[in-house]
Structure I
Amino acid sequence: MSEPVKGGASRCEPLPGWLAIVLVVVTSASVLVLEILAGRLLAPYVGVSLQTYTGIIGTVLAGIAAGAWTGGWCADRFDARRLLPVLLLVGGGLAMAVIPVVRVLGRNGTDGGIGRIVVLAGCGFLPVAAVLSAVPPAVVKLQLRDLDATGRTVGRLSAYSTAGAIGGTFFTGFVLVAWAAVSTLIVVVGAVLCAGGLVLWLLLTRRRVIDVAAASSVVALALVGVALVDPACGLQSAYYCVSVVAATDRPQGRVLVMDDLRHSYVDLADPTYLAFWYTRRLVDAIDLHSPAGPLRIAYLGGGGFTLPRAMRAERPGSTQTVFEIDPALVGFVRDELGFVPGDDVDVVVGDARMGLRGIADDRFDVVVGDAFGSRAVPWHLTTEEFIAEIDRVLRPGGLYVANVIDEPGQRFLRAEAATVAAVLPHVMVVLGPQAAAGRLGNSVIVASGRPLDPAAVQQAMDDDGDGGLIVGDLAAFLAGATRLTDDFAPVDQLIAAGR
């Protein structure tokens, strides 16, 4: 017979020990799986940056705290055996609902920056984190029978809950994201939770139909949303949300969109056509400061492989090495944009910094820096130590050219140029038209161990008639700039501070 307890709830029979463990492990793991996947789901709308992950982690932690408090409060007042199936069903439905919620809000939002990140993460992931985090307190309530064993019971279940969170984190980051699309993984998580809720409803309760019917309505609405809201991209890889869209200015023009940025423009009929300002400046720098004929070129980041196509056509016989971290992107570009590597172009899949470690000294005539995570160059590809590695693989007098995106304050651009200048003695900074006008935009850094020719680059820009400005007084431009090192490279913060 059940014994009344404070608040009107009944002291219910405890769960079997194994079931209690499974519940806290699965729900805690699910929260962390969703947290890891949140970065990929939000990427098409806010990019991938330290701010993105900070917003996600903060809002999910808020959901965990709210869920733990609320779950404990409810467990003291309601039948926990009746509560658990509802929590799992509603949690599963909310898990699936994050897909349409984020996509609809992401497409229709107008503001940007940190506020938008927090709104998307909060509306999408805080509710499901709160509901799932209410499960462990309810389980603990059922399992507590002896005050002398309270510490052991709470400690044991807390340990299993934490183990589930750790397992969910590792399994998602190391295995799941390479196994299926993000939306598929989220739906699977939701389906597993819903199935668990139904099983618990059958096993633990008196099968009150109203409980499962009310919770199932959340699941049904989520599934409708998933079915009706189109995905944001053609490929959801482990690193990027990738799409190819037709350009409006040329019949064979194609634009590669990665997350929330237009990364590359390719004319399928003319590999020498360079639509973006920064690609023209990179090629200008290479042509004006490198010997005629074939070159040995390394690219940090592949994107749409626009420059390797152009160099293959304009400098036949060149040997090119492309370091691209995302194998799925390489296959997507091959299938959608028709770029096929060959004996002249070697694609090395992996982190560019790790890849350069295996390259012999004085290997390349040119190194092109064009790797991005959203608007920011990955911080470990910006530091003085990495620039020294670039200098090592460049032949004497070789050229380093890099594409940089920065906000109007140009704090990151100045910091990166100062960092490059600490290693390579001759540096030129070319501001793009948007950057020169005090807006968010691209700029190019050109550096070498031998003197450069800013006048020739300026003449090339004037001939193109597409704007841009070479920084004349570089010393003044770099005055007070932060030099980036492996120990201190706040790239995202420098970009954000320029807004």
Structure II
Amino acid sequence: MSELHLLSTQQLVTGLQDKQFSSLELTEHFIKRIDALDSKINSFITHTSDTARAQAQAADEMRAQGDQRPLLGVPMAHKDIFCTQGVLTTCGSKMLHNFVSPYDATIVTNIAKAGMISLGKLNMDEFAMGSDNSSSYYGTVQNPWNLERVPGGSSGGSASAIAAGFVPVATGSDTGGSIRQPASFCGLTGIKPTYGRVSRFGMIAYASSLDQAGSLGRSAKDCAYLLQPMVGHDPRDATSIKHDMPDYVQDINDAEAQAGDKPFAGLRIGVAKEYFGAGLDAEVDKLTRAALQKYEELGATIVEVNITDPEITLATYYMLAPAEASSNLSRFDGVRFGYRCENPKDLIDLYTRSRSEGFGPEVQRRILMGTYALSAGYFDAYYIKAQKVRRLIIKDFDDAFANCDVIASPTAPTAAYKLSENLDPATMYLGDVYTIGVNLAGLPALSQPVGLTSEGLPVGLQLIGQHWQESQLLTTAHLFQQHTDHHLQHSAIAKETV
């Protein structure tokens, strides 16, 4: 049982159903690994081991009584951006270091109803603002593939925990690539669903028109298992949309059963030259093109499409996202909850010092950028113009999808960079250049592993789908994974036994 952490979610589900192991045994296995190895990568902020043991024991009893829920007793963990009743919800910030939520986020409730066991809350860039998981008040997260490299951000704790074999799956959030980029850097699959597919109730907001929760796992099927209980309309979230409810796991099974030697026959994959321009690392380019060639060998047709220049998309995103952050983060004022400075002289001093001391440099930078864009003299010139460009970005995607079924690109322009590089903010923002357009358009997108660089660092391929087409993305990635073994590679830490 020493390699339980290397099993897929499907294998864990089957093992629990066939009584090969109990949920308590499985939970203890993961807790033991976290306790022994997480000091190397710092993926968890809060451990809920005792609660997890109690949940696992209850799951075993329910299964013995005939409970047929597939995910009953399967461990997971939540990114610390989702409110959890009675458990710290920090968003990786000093501002919320003492905040214990009085309620659960909708996805936390839904996942618990599916019977899954939460092992704790995972580290992240502060308020989801970052691409390397170095801005967390709780310390930098290391990449399990190479401890001198970043895991990506902002869902770096989620990605590193899976890649280290601490949990089989984890939740993440994606405002501009924060699920997909860490998935790429850590050799995982990660999906950001269509905007409105997953409830945002109880997810601490960064940019309300861009944020969306999603799932990470080693494979597309792992992601499908966790995504299934997350989706659905929620009347408590004004941005949640009523739509047909797919069965992602069943769709994958059906597609696999019908697949022949050419599983992608009839599939048109759009490739845009705009995603293969200057700034793309040569090895990332090579591995991405090799994956596309594999898709062609398996029956897909590659077609050329055009999308908005990523530099324009990047400028648009970094005008709109900070503007929304400026508004959303105004609630953290040192008055109602969270961090409060000591001995304020007056109300202005309370606001100023609480926010200056409670927010880190990157969060302050984005608040200032957003406040400037929303100010009276610049609102039309910056914010309104960016909203108009956003509409053109959406149109470019619509036009591209008239000629293809999915769009493929590198997930990130490089593999994971060194922790010691200390990239300046502008360079760091360029790491999101291929992912942010998806959020501006509200589209679903997935990153899947497609190989390792000469330094042994994972690289991801991004698949972008049309609205509501998560099943197509998951089944496409799954069928690819049936013909490749990139998703079966494990980091050095995952191979360690304890």
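A value of 3.2 was computed for distance in nm of label points 7 Å out along Cα→Cβ at positions 393 and 409; which of I, II is the source structure? Don't skip to the end; give the middle numbers.
Working: I: 3.2; II: 0.9.
Here the read-out was taken from I.
When distance in nm of label points 7 Å out along Cα→Cβ at positions 225 and 249 is compared over structures I, II, which one is greatest?
Working: I: 3.9; II: 0.7.
Answer by largest value of distance in nm of label points 7 Å out along Cα→Cβ at positions 225 and 249: I.
Identify the structure, out of I, II, from whose coordinates relative contact order in percent (Cα under 8 Å, 6 or more apart) was calculated to give 13. Could the numbers behind the result be given before it?
Numbers: I: 13; II: 18.
Considering all the candidates, the number was obtained from I.
Taking distance in nm of label points 7 Å out along Cα→Cβ at positions 313 and 337 from the coordinates of each of I, II, which one would give 1.3? It would help to have the intermediate numbers written out before the result.
Working: I: 1.3; II: 3.5.
Answer for the origin of the read-out: I.
A value of 22.5 was computed for Kirkwood radius over Cα pairs in Å; which of I, II is the source structure? The partial results should precede the final answer.
Values: I: 25.2; II: 22.5.
Answer for the origin of the read-out: II.
As an exercise: mean count of other Cβ atoms within 10 Å over residues 257-264, calculated from one structure in I, II, equals 13.1. Which structure is it? Could the numbers behind the result be given before it?
Working: I: 20.6; II: 13.1.
It was calculated from structure II.
Could you figure out which one of I, II the value -17500 for helix-only ellipticity at 222 nm (-39500 (n - 2.57) for each DSSP H run of 4 or more, over all residues; to 500) was computed from?
Computed on structure I.
Could you tell me which structure in I, II was used to calculate distance in nm of label points 7 Å out along Cα→Cβ at positions 241 and 281 as 3.4?
Matching structure: II.
Have a look at I, II and say which one yields 24.8, 84 for Rg and Dmax of the Cα atoms in Å, for residues 33-328 alone, as calculated.
On the way: I: 24.8, 84; II: 19.5, 59.
Structure I accounts for this read-out.
Values in this text are rule-based calculations from the coordinates and carry no lab data. Since we're looking at a predicted model, the values are computed, not measured. Cβ atoms are built from the backbone, for glycine too; each structure is taken alone.
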